[in-house]
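Next up: some structures, all given as structure tokens.
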Structure 1
């Protein structure tokens, strides 16, 4: 035993040297046991067991060191989740080894069959699994929130483009004649007024712009005569009529749209993209119709 303790605490420079010294100690003890007619094989098997355990510990430490460096690299290159999980795995391996070592120092090889150790090891594994899953969930939630924010931002952008396209045909850039622009504006204001009265919150939000555009084009088309005065009266009556819109349906419409943005941002984005496409197609159809109308108008001699 003194020789064994000396070998274990000999301060050899390398693990290989330590194992070589330990092997010699056990082999000497085994040969001595053989000379007394005892079973030296048990001592040799004990050394093999100690060697395997010590080798596994050394290789585990080397692997953990490598994983720690790799986790630093992942963090430096932007893979925060990979780094967090790898660091957690290193810590988990160390905790399992610490538990095992504590029990082994207390009971020796018999620790592995003790129910108390088995219970603690099982609870540790359950705890580590739950903690690792929580890390994955946190990063998944962050990714989901980033995706949601991006989709909402794009939805707003496409909504703005749709509004721009809708107003383009009645703007100063429109190739349509004032008469055709005036007709489009009246169609838009009538359509949105009816939709708002039926409970469409989006149509209600567009009505003010529709009304301003229609009045602006009415002035250009009629001048300051009775035609414009009639349009002004008609539109102000429609404006007042909105006070009689179905408030319950308007509220439900707005709640549905807000919920849709929160629950399925990608679906809301696709809807806005489709609205933009439909609005551009409508502009093209209106321009084509205006060109056909222009071709049918009688020419001055």
Structure 2
């Protein structure tokens, strides 16, 4: 059963999210049925249904796939929340539960529930307070080796608030970001996982702030990450950053939007990046190829800033 979970993690990276949901629901059902049988047969020993870490891992993987389906409009937020609750219930180790709280934070951010997004993030990283200033200070206070994943989930909220045009939430994040000193830490991330996700979100943050110098610097850092990890998935994450940051720039300066999309001597054009993804994905990763093709068609039709911002929402990384 664990092998099916491992396979499904790969399928998620191939954007085959519906297949993952189907596989993981079967694995979870198997363990939930087995756990219920222990209670029925040995009720005095097991007064409650037996929980399973593998079942929790299956449900957690299903949550990740459902997040992508939610972003694509193929799942309701309450459905994903229900799966999230089931996953959390299966774990007894607080570290496992914290990982699930981090995913739950993303669900709430997608649904625009920023207070809940920060609440679950705080629970997921062990921070006592839920405001941006407290979360930022907490992340800055932990050892550098422990910062990347909390930073990934926090910058996701900031980047998503920028994309959603929620000025109150975004400015609260931006104010906290300025006071943490974490900007210098991000520059040192280099190729450390999950630098790709942090850089993707910070490109949106800097674009929304109108800081074009840091925006370009961030996109170039992300380009270095992709060069070191030349997979179609990382390539898609890079293009998602280009599309959303250019769209956010286009809200204030359409010429800057076109400059980001068109590239330069040192920066490949978005269409060039998409052609490479299409070539490399081919028949082996048809879902990723389909996303790249759809984005190519969008760029061929002189998109609006909002179309660019919305198109890349389906990439949850």
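What follows is calculated from the coordinates using simple rules that are stated; it is not laboratory data. Quick caveat: nothing in here was measured; it's all calculated off a predicted structure. Cβ atoms are built from the backbone, for glycine too; each structure is taken alone.
Can you say which of 1, 2 returns 40.7, 137 when Rg and Dmax of the Cα atoms in Å is computed? Spell out each step's value before the answer.
On the way: 1: 40.7, 137; 2: 20.2, 72.
Computed on structure 1.
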When distance in nm of label points 7 Å out along Cα→Cβ at positions 162 and 234 is calculated for structures 1, 2, the one with the largest value is 1
Rg/Rh (Cα atoms, Kirkwood Rh), for residues 122-209 alone: greatest across 1, 2 for structure 1
Across 1, 2, distance in nm of label points 7 Å out along Cα→Cβ at positions 114 and 242 reaches its greatest value in structure 1
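If distance in nm of label points 7 Å out along Cα→Cβ at positions 138 and 154 is calculated from each of 1, 2, which structure is the one that comes out at 0.9? Don't skip to the answer; put the middle values down first.
On the way: 1: 2.8; 2: 0.9.
This figure was derived from 2.
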Calculated from one of 1, 2, helix-only ellipticity at 222 nm (-39500 (n - 2.57) for each DSSP H run of 4 or more, over all residues; to 500) reads -24500, and the structure in question is 2
